[in-house]
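Listed next: structures, encoded as C-alpha cells.
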Structure P
Amino acid sequence: MRRGVGFGEFVLNAMLTVLVGTILVCGGLLLYHGADPMAAYFTGTPGHFTASTCEWLDDVPGADGYECRGVFTGEGLRLEDVRLDERFGHEPEPVTAVVSGPDADTAHPPGLGLLGRFGSGILMTGIGLWAMRGFLRAAQD
C-alpha cells in the first residue's frame, strides 16, 4: 500500500525531474551537434579548406577569433561556401580539414577532437537515463 506524499517529498521529486530532464535535453543537443563531426571523423573526405571570407566574432567568452567560410577541396570533391568549425586569431592560410560528405556545409579540423561533442552527448544521455531509471524504480516501491 502506498502512503501519501508530503510537500517536501513532492518538491524534491519535482526538482529531480527537472534536473534529469535538463541532463537529457543537453545530452540530446550534444548528440545532435556532434553527429556531423563524428561522420566526418569516421567516413569523411580529407582535403584542404581555403578561406574566402572571414568575420571577427567575440560572441563566446574565451573563443574570440575569425570565423571563416570558403572552399573545401579534396579527393575530387569541391564544396563552395563551407564554414570552418574552428576559430583563428588571424585569417588562416589554407588548412587541412575533413568534411562528412558531398552535401556538407561545415569543414572540421581533423583529429580525435571531432568525437568530443558526440562522446559528451552519449555520456550525458547515459547519465540522464540511468538517473531516470533509478527515479522510476524508487517511484514503484
Structure Q
Amino acid sequence: MPEKEGKDLSMFARVENHEERISNLEEADRKHEERFVLNEQRMDALEGQYTKLQNTVMMESRETREQVKNTEVKMESKFDRLFGVVETALGIGDRRDERKHVERMAKWDKVSTILLKWAGAGGVIYLMAEHFFSK
C-alpha cells in the first residue's frame, strides 16, 4: 500500500496536508459559529420586532373599531334628524299625531261605555238587592 500512496504523496506531505486541512476545518468551524451567533442575534431582533408589530396591529385595530363605532353613532343620529325633516316635509308626523289622538279617543270611548254600563247595571242590581232585603 505505501508504494501506491508513495506515488501520490509522501508521508511528510501527507501530514502537512492533514495539518492544512485541519486548520481549514477549524477556520470553517469558526466562521460557522460566527454565522450561527449572528443568526441568533438576528432572530432575537426579529422576535422583538414581531412583538412590536403585533402590539401596533392590536392597538390600531382597537382604534379602528372605536372609530367605526363612533361613525355608526353619528350616522344614526344624522339619519334620525333626516327622517324628522322628511316627516315634517311630508306631514307624516301630523298624520301620526292625528291617528294617535283618534286611537286615544276610541280607547276613552270604550272605557266610558264600559263604566257607564257597569254603573247602570250596578244601579239595577242595587235596586234588586234593596227590594229583596227590605221584605
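Just so it is clear, none of the values below were taken in a lab; they were calculated from the coordinates. Just so we're clear, the structure is a prediction, and the values are computed from it rather than from any experiment. Cβ atoms are built from the backbone, for glycine too; each structure is taken alone.
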Note to self: For mean count of other Cβ atoms within 10 Å over residues 17-24, which structure out of P, Q has the highest calculated value?
What the structure shows: P
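-35500 is what came out when helix-only ellipticity at 222 nm (-39500 (n - 2.57) for each DSSP H run of 4 or more, over all residues; to 500) was calculated for one structure; which of P, Q is it?
Working: P: -16000; Q: -35500.
Going label by label, the one that fits is Q.
Suppose P(r) over Cα pairs in 10 Å bins from 0, in percent, for residues 25-104 alone works out to 15, 16, 14, 12, 11, 9, 8, 6, 5, 3, 0; of P, Q, which structure was it derived from? Numbers along the way, then the final one.
On the way: P: 18, 42, 34, 6; Q: 15, 16, 14, 12, 11, 9, 8, 6, 5, 3, 0.
The read-out comes from structure Q.
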Notebook entry, point to check: With mean projected area of the Cα convex hull in nm² derived from the coordinates and found to be 29.9, which of P, Q does the value describe?
Noted result: Q
